[in-house]
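Please go over the structures that come below.
We did not get these values from a lab; they are worked out from the coordinates using the rules stated. Being a predicted model, the structure only gives us computed values, none of them experimental. Cβ atoms are built from the backbone, for glycine too; each structure is taken alone.
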Structure I
């Protein structure tokens with residue numbers, strides 16, 4: 001038994017944030033019915049065609065779900081929605097501003113009929129306030145929160161390499177839903193949940209926000225080096241391999257100088273006597289480490305850092321990550337099916353004693369006929385329903 005067996009989630013979702021939340025609910029056993037547009041579906045299906053002709057985003061975010069293709073702008077389609085809402089425990093949406101209300105899916109309307117319902121809205125900038133009607137995409141939110149001003153080099157800002165605002169919002173929608181399900185189990189009361197991309201990422205900016213408010217200036221941009229801890233960044237070994245080292249406290253700094261650099265006197269240098277001073281003299285610290293690392297091969301450096309109990313990592317490519325020995329040794333890979341063939345996927349990081357569900361990625365409309373039959377409709381008689389896609393065809 002997975003912990004969410006018996007829970008039904010109805011989701012009008014697209015792109016990343018809401019699908020990430022509902023996929024995690026599906027991982028834990030919830031039935032997730034994903035409502036898609038007939039013919040085109042979730043527009044994330046068209047982001048790329050890198051996974052056997054399917055989108056890498058869609059494959060990542062939509063395993064273990066059921067795809068229902070209906071036209072929700074028609075009265076018959078809206079009646080299907082109303083029937084499914086009655087059967088669902090959780091309703092999730094990240095439609096454009098006002099769209100859920102126009103479909104009769106606002107939290108107020110849904111919960112007026114049944115206070116036990118849990119209604120989750122993922123918005124861009126919040127459903128109230130001056131930007132409530134403004135579109136939001138991940139990179140825009142990275143800009144507005146100031147995150148992009150913290151990443152990159154002194155000369156150029158850079159975005160984070162994954163959809164971090166979407167992921168943050170999806171995580172809060174997921175955890176908020178779990179909390180609401182627990183409260184409903186104990187009190188019988190449902191919940192109205194809203195998570196905005198902007199406020200989710202704003203929470204993750206807590207440390208640089210406090211730093212900036214406290215000292216009157218924001219942390220600088222130092223590429224792969226840490227803005228407020230030193231030494232904490234990448235250095236190249238004699239054989240060309242790059243290692244990232246992280247020295248977090250004074251005992252570690254002393255061991256690093258004595259065991260790794262084999263220059264214990266560096267730890268006594270007054271310029272380097274505290275982390276604050278090392279950050280202030282970052283270039284001098286880096287010069288000492290760069291010179292030492294350039295004379296030693298990777299294997300020797302790794303041995304010394306292990307002996308000194310210094311944290312370090314290889315600066316891997318994504319291809320190297322895919323073959324990571326930790327993932328292999330911990331048996332983290334599984335095979336899931338898609339409309340165009342099997343692919344590898346990682347188990348989710350939550351371990352609850354029962355392995356997560358790793359079901360197929362649905363073809364567009366694959367479950368339409370079965371779902372409509374559950375509510376007493378014949379899809380062949382209903383023009384609002386797209387014919388179900390067959391497995392093995394292009395979704």
Structure II
């Protein structure tokens with residue numbers, strides 16, 4: 001986040017209240033190596049939560065275990081003890097649980113067995129509290145396309161740029177997760193500094209300092225996290241490393257905009273589930289609209305129904321005659337409401353790509369940037385359907 005972060009409780013004085021039937025011994029032995037940390041083991045998760053909540057320096061540690069519902073626990077903690085720091089230990093943590101952990105500012109995940117450095121860093125992370133800006137967690141919006149060339153990258157760049165130009169809450173990171181042929185860096189004419197090899201190693205070593213070393217800073221204010229195009233290391237990238245990068249980014253920036261490719265990846269489910277908004281871009285051709293329907297259904301299935309994808313139609317024209325597809329026809333083809341539209345403005349889009357700038361920079365006042373501005377207002381204001389967005393556009 002933009003504000004300075006001050007430790008609410010020094011990690012070296014934290015008392016760890018733990019329920020970990022399988023890995024409790026490992027955590028206790030590891031904590032002994034860290035001066036000042038103390039561990040208290042409890043027989044069930046309810047007693048563990050109650051004890052941790054009463055401690056000024058308490059940290060809740062729970063292991064993914066069949067004796068309780070981790071998702072229900074996280075929801076309960078977020079509602080009743082939102083400032084309680086916690087750590088989840090285990091392997092194959094459910095997607096829904098990952099979503100809640102990412103959304104909770106003072107929670108982290110550790111693989112088992114736990115190493116001393118990982119435990120120390122995790123405790124320090126969860127004991128840190130943002131004292132100047134909200135809950136310490138940035139908004140995360142994911143943009144993806146239904147077909148190639150649907151305009152997801154252009155819109156993602158424009159979203160990031162417009163947010164970066166605001167007077168407040170303007171600290172934004174654009175993340176390109178397309179490691180095969182990502183184009184965010186090309187659109188902005190800046191280098192891709194993210195080393196893919198860092199994503200093949202332990203997620204425990206990823207922190208804000210490492211993240212900042214990989215950031216490319218565009219002169220327009222956007223911070224870009226992008227890797228050079230390559231498929232050499234893609235199969236060895238660890239999903240937990242991707243999630244840790246996004247977790248650190250959301251803790252550092254007010255907004256994180258993700259350009260998510262269409263092809264499957266092991267981390268897609270967690271990324272979509274952890275996003276505050278998911279936007280599916282579609283062209284106005286019938287094949288693209290059908291692809292948008294399938295893409296939206298796929299993302300819903302990946303997130304177990306948590307994600308509610310928003311369909312955004314690109315390259316809308318104002319033709320009175322001809323064969324242009326209308327919003328109503330598009331909704332019929334997709335089988336769900338269209339959230340919003342982006343006008344067709346070829347000259348503005350071309351200038352943006354040629355100059356290495358966002359559309360608003362390359363051609364101020366163009367129709368695309370106005371529609372994206374309306375989209376941002378709709379997403380932040382909680383608009384639910386196309387009608388509200390169109391009404392907002394007309395009144396602007």
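So if we calculate Kirkwood radius over Cα pairs in Å, for residues 40-271 alone for every structure here (I, II), which label has the highest result?
Largest calculated value belongs to I.
Comparing FRET efficiency 1/(1 + (r/R0)^6) of positions 80 and 280 (r between Cβ atoms, R0 = 41 Å, to 0.05) across structures I, II, which is largest?
Going through I, II one by one, FRET efficiency 1/(1 + (r/R0)^6) of positions 80 and 280 (r between Cβ atoms, R0 = 41 Å, to 0.05) is largest in II.
So helix-only ellipticity at 222 nm (-39500 (n - 2.57) for each DSSP H run of 4 or more, over all residues; to 500), computed for just one structure, reads -10000; which one of I, II is that?
I
Who wins on mean count of other Cβ atoms within 10 Å over residues 96-103 among I, II, i.e. which is largest?
Going through I, II one by one, mean count of other Cβ atoms within 10 Å over residues 96-103 peaks for structure II.
Of the structures I, II, report the one carrying the highest value of distance in nm of label points 7 Å out along Cα→Cβ at positions 112 and 312.
When distance in nm of label points 7 Å out along Cα→Cβ at positions 112 and 312 is computed for each of I, II, structure I gives the biggest number.
As an exercise: Cα extents along the principal axes in Å, calculated from one structure in I, II, equals 74, 41, 40. Which structure is it?
Comparing all candidates, it corresponds to II.
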